[in-house]
Structure I
Amino acid sequence: MADASFDVVSKVDRQEVDNALNQAAKELSQRFDFRGTNATIAWAGEEGVSLQADTEERVAAALEVFKEKLIKRNISLKVLDADEPQSSGKIYKISARIKQGIESDVAKKISKLIRDEGPKGVQAQIQGDQLRVTGKKRDDLQAVQQLLRGADLDVALQFDNYR
């Protein structure tokens with residue numbers, strides 16, 4: 001019998017993020033406390049989001065609105081990497097990025113965690129921006145998934161290709 005395996009990935013459904021961004025933009029244009037503050041949110045490139053408003057408090061509040069919309073769409077806030085508000089002339093801006101993929105140092109940390117605390121006979125291989133976890137028993141793989149869910153990692157993890 002072949003070994004069972006699954007992939008540990010960190011990816012986000014871009015359409016869901018786009019929907020959250022559009023909902024946040026609509027709320028910023030309609031909410032009373034954002035009237036007259038020129039609060040906007042928009043895509044900045046493929047993975048970037050740009051927020052701006054007239055005051056530092058309003059741009060921070062706009063970021064909170066965006067976070068609420070992400071949560072409602074079941075997107076982990078670990079994928080959002082937002083900077084501090086910065087003054088640019090008369091307006092304040094926040095640059096944020098949507099993180100996709102597992103960086104190599106985090107992948108090594110996950111691999112070491114599986115090796116040290118996971119069941120015996122389970123291996124983790126780093127393959128680009130994801131990990132392939134293999135083992136003889138499916139129960140061991142499920143134990144690894146529980147271990148990774150309970151671990152305090154800086155990335156949102158999903159499990160794909162469970163075979």
Structure II
Amino acid sequence: MAYTLKTSPRRGRAIPGFFDYVVPPLEGFWWQEGVDGADYGRKADFHWISVLRLPAFVTEADFAWAAEDAARRKKLDCSAAELLAVEEGLCVQMLHTGPFETEPETVNVMDAFLAENGYVNDLTDRRLHHEIYLSDARKITPDRWRTILRHPIRKISP
């Protein structure tokens with residue numbers, strides 16, 4: 001659907017404010033039910049959604065058109081796709097290099113930085129662990145995967 005929107009002018013869809021853009025990398029939001037923060041030892045309990053950032057000019061009507069067009073042309077079931085608006089607020093992020101299994105090491109570095117600077121993680125049911133996948137895991141070895149890890153944070157009250 002993101003590529004359908006990107007190529008909408010060639011498909012006859014005029015979107016007000018449209019400009020040519022590069023489709024950003026895949027992103028994921030992760031959470032666990034009934035867990036304060038994240039328990040990396042219980043990977044099977046993670047829930048997730050995958051997203052692709054879209055330009056602000058994309059409206060609900062444009063999104064619905066893209067879902068219908070992609071479903072028809074690509075024979076895809078786009079019925080579960082939705083247009084989300086995410087406002088993350090204050091966050092800490094760090095580039096993680098390596099397989100997903102070693103992410104807790106990077107998270108520990110982030111947590112130490114927060115503690116040193118008077119902040120704590122603010123992971124809630126609305127503020128989630130966020131990953132931005134800079135590498136295509138199908139094309140390079142896990143030791144070279146690059147993933148931005150982002151956590152919502154808040155200042156510790158004095």
Structure III
Amino acid sequence: MPTTITVTVNGTARTDTVDERLLLVQYLRELHNLTGTHIGCDTSSCGACTVHLNGKAVKSCTVFAVQADGGEVTTVEGLVNNGTVHPVQAAFKEKHGLQCGFCTPGMIMTSVELLERNPDPSEEEIRSGIRGNLCRCTGYHNIVEAVKFAAAGSK
């Protein structure tokens with residue numbers, strides 16, 4: 001059944017009529033062409049679809065778009081401010097925290113929330129904080145180094 005929702009996506013209010021079963025990841029990718037949010041597993045196992053919903057990192061393949069009605073969604077594209085990448089995005093580039101790049105948007109979104117909650121995490125806290133995001137290429141070492149680098153830059 002079609003439902004009209006209003007969601008603020010990356011700072012812009014958007015009103016759309018959607019099917020109640022439409023997932024937030026599909027809403028972002030298909031209706032708004034925000035393809036930085038990746039569809040990986042559709043089971044919440046990989047974290048490639050992680051976005052922020054009302055300031056909290058969520059796996060958008062497990063949230064219906066209608067559940068975001070009245071809320072604020074930030075995608076990896078929304079982290080860019082006036083053409084300047086977010087410090088976590090810059091850290092992933094600087095420390096080579098990506099390889100194929102498929103998991104990168106979700107890793108970045110999870111890491112941003114982690115650093116908002118804990119601006120000076122230990123390596124163990126970083127590894128625990130990103131445990132819901134899978135990377136099949138890097139072995140996580142450079143991802144952890146990137147999060148450490150971003151944390152050090154925020155001091």
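Laboratory data are not the source of any read-out in this text; all were calculated from the coordinates shown. This is a predicted model, so every value here is computed, not measured. Cβ atoms are built from the backbone, for glycine too; each structure is taken alone.
Just a few scattered comments:
- Here log10 I(q)/I(0) by the Debye sum over Cα atoms at q = 0.13, 0.18, 0.27 Å⁻¹, for residues 16-95 alone was derived from just one of the structures I, II, III, and that gives -0.41, -0.75, -1.37; the source is III.
- Structure responsible for 40, 14, 12, with semi-axes √(5λ) of the Cα gyration tensor in Å calculated and labels I, II, III on offer: I
- Winner on mean count of other Cβ atoms within 10 Å over residues 48-55 once structures I, II, III are ranked, highest first: III
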